[in-house]
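What follows is calculated from the coordinates using simple rules that are stated; it is not laboratory data. All values reported here derive from a predicted model rather than from experimental measurement. Cβ atoms are built from the backbone, for glycine too; each structure is taken alone.
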Structure P
Amino acid sequence: MSKKYFINTYGCQMNVHESEKIAGILKKCGYDSAEKIEDADFIMLNTCAIRETAENRVVGNLGIIKKLKEKNRNLIVAVCGCMTQKAVTAQNLKKRCPFVDIIIGTHNIYSLDKYIAEAEAGKKVFEILESEGSIIENVPVYRTSGVNA
């Protein structure tokens, strides 16, 4: 039985593109897409920080995910994106939601496979990079959005 992932994307087309990269990395790690969040072994919230309502929706959905985590202790919960790229917000999320296994920003999504391995080994991951660094090529992408201009 393969492991399943569920990605909830908030915000703009760039976040959709980033979620396609996340899906590509998850597929490389042996995960398949779950139809429903309840069926997932890995849940990623790819966040937006442009509007406060998006941040509020993320926090509200984390309340629901907390109940899923209580039922399935092996469930890996991750949050990334613009919201977590803000250091203060990421620290608050870490304090408020200790059940979240992986909190990363926008600059290190390409390392998600490493973070998943750490989370599967029972470690918590919290890594917010202040700068992008060099451009990372060849990140696997699983396209779901069709053609965009």
Structure Q
Amino acid sequence: MALKVTSFSDIAGQITAKSHDADKVTVGSVCLPTGGLKSIRKTIPNDFPKWRNACDANVKFMVDLILKEAMGASASSIDKSADQWQNFWQDASDAHSKTASLAGGSISFIKSPNLVKYLLFSQSGRFAVTHAIKVEPVRNFVCEA
């Protein structure tokens, strides 16, 4: 019987060309055993705050829970203050404009913010799943969407 793993990811930060006092965009991913999700969720209070409203005690609670329960965890971040950020934003905008004109309309999946989201979610999720497989070797690994 194959061990089933569920991956959760969340993003923090604004995906815009400007920093707006948020110089990083970060995605965190956690892999948990699917069979244990109900009991893990029951340990999280119903009124648990969003990350932006969390205090140090809330963050400590969640980090301790992840360390105890997670099979794999990862975070990926992009520094928006780097010169490459502005270069990417301009290049991606140019590529989107050219592609959209060829396609005859907007192609939202290749807009700059979406490219950043796809990159960070895939990178963080990939590292978390790889970590989970390394920690608990899985013989029959299947990804389900």
Handout entry: Among P, Q, which structure scores highest (criterion: distance in nm of label points 7 Å out along Cα→Cβ at positions 106 and 122)
Key = P
Completion exercise
For relative contact order in percent (Cα under 8 Å, 6 or more apart), structure among P, Q ranking highest is Q
Problem - Which entry (P, Q) yields the derived value 41, 38, 26 for Cα extents along the principal axes in Å - result: P
Completion exercise
Taking distance in nm of label points 7 Å out along Cα→Cβ at positions 42 and 130 for each of P, Q, the highest value is that of structure Q
Exercise for the section: Consider the structures P, Q: one of them gives -12000 for helix-only ellipticity at 222 nm (-39500 (n - 2.57) for each DSSP H run of 4 or more, over all residues; to 500) as calculated from the coordinates. Say which. Expected result: P
Exercise for the section: Output the label of whichever structure in P, Q has the greatest value of FRET efficiency 1/(1 + (r/R0)^6) of positions 34 and 82 (r between Cβ atoms, R0 = 25 Å, to 0.05). Expected result: P
